[in-house]
Structure I
Amino acid sequence: MLGKLGCLGLIVGISLPAAAQETDATVRAMAAGYKAAFTCSATFNGGKTPDQISAQELTGIYPLVAEIVPTLEARVDHKAKRVSVAYGDSLPPRISQWRPHLGCTQLPVGANAGVAANLPTVSLTVPKRNDSAPWKHIPKTYGEADNPKLKALVAKAFHDPKYGKDAFTTALLVASPDEIFIERYIDGYSHRTSQRTWSVAKSVAASVIGAAVQKGMINVKAPAAVASWQSPMDPRRGITLENLLHMASGLDSNVAGNRTDRLYIGGGRVDDTAMRTALEVPPGTRWKYANNDTLLAVRALKDAMADAMADEQAYLEFPFTALLHKIGMLDTVPEVDWGGNFVMSSQVWTTSRDLARLGVLYLQDGVWNGERILPEGWAQYVATPAPVQPVAQRASGRVNPGYG
């Protein structure tokens, strides 16, 4: 999966299956939550302008709320770093609140701005920034490359419709551990422009889990330490962390496992959604794409740390101190729900160079500046298809392991 060159391309696209039936009031609340969340994160994580947000963040919207979102007004409070979107007369506006390091979090439906003071926060000592590390050579100009074929290939990535209808490339970077060969951005973007990673966030989640394994905090072969599953009556207590990483939990994740609307745009928590699903099949016997499995893997780390008497602050600091800041990913923002759970199935904002740094870490088998961040062989472990995962064949005949 990782070759001699680490190649990164950010392509904006959304999978849009049919959504579950919701009441009109809930749909309007979700539409307002969608606009508040995306406007907040794009403004305060990404530094994007209203025009950029309108053109690049509020397009390709879930069909469930697509017709409503454009009719709602987002009010941006730059001083409070808050976005409010009114959607009716009976309840307060939907609110998304930004904090340093943890980005934007939606308040629950019906909550007013006054409760935002209770949201999780984290205080971190940020390492000195070095935008060029770890590379010894970076082109002076975006789009510049010594290799004409590489330059032409990258240029094509921004204009070729083969990436999918209505999809477009916003940033692309090709690098090795020693050199950035080329990077290019659409107008108005730079190597400091953070973007929502969508499901690329799952790779960040797996890396955070790997860092915890390296520190001896968790064991992927052991049952996941989800506190609410620990009753002897609960068969879910047999789900291992590896089952979750493999997307083989056996849990009900709805018809479309990539849709977690109640969490992403409904102001819910991981506790209210992923943790309450029941088994459909025995753990480890079925592969099914599921945001919930990634959410639960990271939640299991939280509960394991709590079992070890670590407080919530230690959990909130962990992705930064154990991984992100270790390798210079200083523009990466993993967002949390209002209960303090990382939403690493989708809500991680980062830059092309930060993702390239993560790629370099894997090319070096988890070692950075002589320090082992990930377990030996972790790169191969996460690149190996799960035993129960069906093997899809591309038109070319090449094996496409996909997730799991």
Structure II
Amino acid sequence: MNRSIHALCASALLLTALPARAQLDIPFEEFTLDNGLRVIVHEDRKAPIVSTTLWYHVGSKNEVPGRTGFAHLFEHLMFNGSENHDEEYFTPLQEVGASSINGTTNNDRTNYFQTVPTSALDLVLWLESDRMGHLLGAIDQEKLDEQRGVVQNEKRQRENQPYGKVFDQITSNLFPEGHPYSWPIIGSMEDLDAATLDDVYEWFRTYYGPNNATLVLAGDIDVATAREKVQRFFGDIPAGPPLARLETWIPTLEHDRRVRLEDRVPQARVYKVWPIPEWGNVEAEQLALADVALTQGKTSRLYQRLVYEEQVATDVGGFAFVGEIAGVYAVWATALPGGDLAEVERLLDEELERFLDTGPTRDELTRAVMDTRSGFIRGIERVGGFSGKSGILAESAVFGGRPDAYKDSLEIAAAARPAE
């Protein structure tokens, strides 16, 4: 397929507008401490719980060659105790009935979140502030070696899963050498082995200051209470160094690349992958809608053609990953056991070309918009968790510059038009 994915997202969504819909809203107030910590508060009194979500604006893209995987390794160390609580982070929270306690790392950010009874809010703010302000004295070589082993085992488990080696191949072939997205988030075994305590200390001092963090409190709390508590627990933590942000870098491939990967899988699979624009870009948002029409569910274009009609594939899939400086769009199809993968690819290309030529039907676009909207609504039924209200406000603030930047995405979806 020689057309660029730009054509797919720019020309496939251009005609008849859908009816206007009521705008979804997550009310919030915000303030910033003198040390730079940005705080966003959403009041929701439906239940006596508060979600705390803390985003550090650092991910694997801030690493350097030779020290890949460090952002994720450091996330693990954050749960191993701080100077005034030198034991597992989870233990006291589990004792008070906290839920959704977790941390995740991606290319652009590292986040930590949990939902606690209102009465335990002081506890979680103290724990978070202690590991933000007083972590290094609790990290020693034994803890580093322990978590290094945990992460390396996690890497082995992922690679041993069916098709588990594919995504490393995608990033290394789609992004040029030196691009901050060109290495896997989990890093290489060699780089993980090379991580030292000095690296840990430098990472913490550089990226884990309050001026590189956004804290969201959502639930049974008001802004006055939040201001007093956050100032009390976080106010004396000194700011870290000022940080420069990386510029948008969407790679351009001079020609198509084909990569053949031998692996122990029961069925062959073909992937088609393209670089796409960054978070918040209109074309990236439109492409996410196109993906719903193409790959999501049994009524999607690719499922209907390859699985139901031609019966050459057992499944199809796709995703649009949209990062802070670039993105990835991928579609795939899994051939029948012993099937003809070349025929699967031919039909896949044919359907993609047809989509580029005609765009989605009105019904397909309506379904895609409704799917996007309903997914958002399901997420904001919760104050916390990965896709709850606190996470949406944090993502919007960090990547979009304002906590309600999520509305832009909803508006783009509502205004999307089918192709001519």
Structure III
Amino acid sequence: MSRPQPGFAAVDPPDRWAPTRGRIRPERLEAPLDSLPGVGPTLKKRLAKLGLECVGDLLDHRPRRYEPAAPEKRIADLFGDEEVLIEGQILRTSLRRGRGRLQILTAQVSDGSGQISATWFNQPWLQEKLKPGTHVRLRGAPNRFGFAVKSYDLNGGGATADFAPVYPASEEISAAKLRELVEAALPFVRDRPDPLPAGLKAEQGLPLRGDALAVIHQPRSLEEAEAGRQRLAFDELLVLQLALARRTSEREQQVAAPLPEPGELIDRYRAALPFELTEHQEAAIAELDADLARTTPMQRLLQGDVGSGKTVVALYALLRAVEAGRQGALMAPTETLAEQHFLTIEGICMELGVSCALVTGSVKSKIGGQADVVVGTHALIQKGFDFRDLAVAVVDEQHRFGVEQRAALVEGRAPHVL
């Protein structure tokens, strides 16, 4: 008999998810972690080091992987310390204190072949759930005290015993402790709002967001965990796409001055090059020309291997601005790279009668922002530096450099950006 799949938007959810239905109270996700059983000041500080400060953070702390299924054994056949699955009924429970603040919960479990004492540490709140007659599946290992429980499943609706999630942990907090805390936080999945319309979820075959969170923490199969992961990945990609769409919309509302057709300066630039442009360079230039003729600011990425001729194409874009009587700027992440770019283009700019300036933290040009082409570092976006009339901005992006700097460079202006 196959197990039920997570509830989908267009169908009634199976009974397993009934506890996650009800009045949504998103504010409960902001509850501090010390509101959960067993979280004191010390553990709270350790959790904060992992970026976990509230219940919602804990639910979003996703497993790194899942431990494979353990062999299922009868209690009478347990031997050694092999990790196994056992299944049976709770006969009775007891709770006692150990050394220090240690609390030990034991439950006598029977499967018809025998009995064993299952043990949980520092989870006293579980005693309420482990009532006599409760059906349990336990994953763990036998020891001289009984059976040390690693994960469990109560009446088919608790933490999985088949696929134990392994969480990103630290030296101060074990993966097992994180698993225990997530189990305590799971009732709050009902409070996670689901922003997707029901029709979209049904069309894409996506489970509810609360269900997705539940199954990545408590999968009964790896396929179920993957379904939950895909739903959460869908949400993340959707957020990125919405942000890009919003940025595109804002950019399209900006107005840039279109640049006239290439003229005599561009002809002289082509003639001054000691080589013929490649087919790919010509294709890139054709796309630049089309963009520069529009009133919507250009946003282009020029990508190529080292030595493929990107600088030649970038200088073409800068000279298009100069030919229109305006300015071009090239910003690089380091002074060394800015100097290399400057030395590369300065000679040809001088040959064409185009003024070129280098502006870095340690080099201040006399003509500065008045030059036709300005090459520099983040000094170009520092307070006190002003462009005469920036029309084309080229940003040499490397690693993390370029995104924020590009935004600062175009702030208050609407230049074409490469």
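Here, each number is a calculation from the coordinates, and none is a lab measurement. Bear in mind that the values here come from a model prediction, so they are computed numbers and not experimental data. Cβ atoms are built from the backbone, for glycine too; each structure is taken alone.
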Item to check | Origin of the derived value -12000 (helix-only ellipticity at 222 nm (-39500 (n - 2.57) for each DSSP H run of 4 or more, over all residues; to 500); candidates I, II, III) | outcome: II
Next on the checklist: If volume of the Cα convex hull per residue in Å³, for residues 123-274 alone computes to 199, which of I, II, III did it come from?
Outcome noted: II
Next on the checklist: Can you rank I, II, III by distance in nm of label points 7 Å out along Cα→Cβ at positions 187 and 331 and just name the one with the largest value?
Outcome noted: III
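Give the label, chosen from I, II, III, of the structure having the highest value of relative contact order in percent (Cα under 8 Å, 6 or more apart). Write down the numbers at each step before the final one.
Working: I: 19; II: 25; III: 12.
Once relative contact order in percent (Cα under 8 Å, 6 or more apart) is worked out for each structure, II has the highest.
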Next on the checklist: If FRET efficiency 1/(1 + (r/R0)^6) of positions 43 and 235 (r between Cβ atoms, R0 = 25 Å, to 0.05) is calculated from each of I, II, III, which structure is the one that comes out at 0.30?
Outcome noted: III
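Given a value of 30, 28, 22 for semi-axes √(5λ) of the Cα gyration tensor in Å, point me to the structure among I, II, III it was derived from.
Working: I: 30, 28, 22; II: 39, 27, 19; III: 65, 23, 19.
This figure was derived from I.
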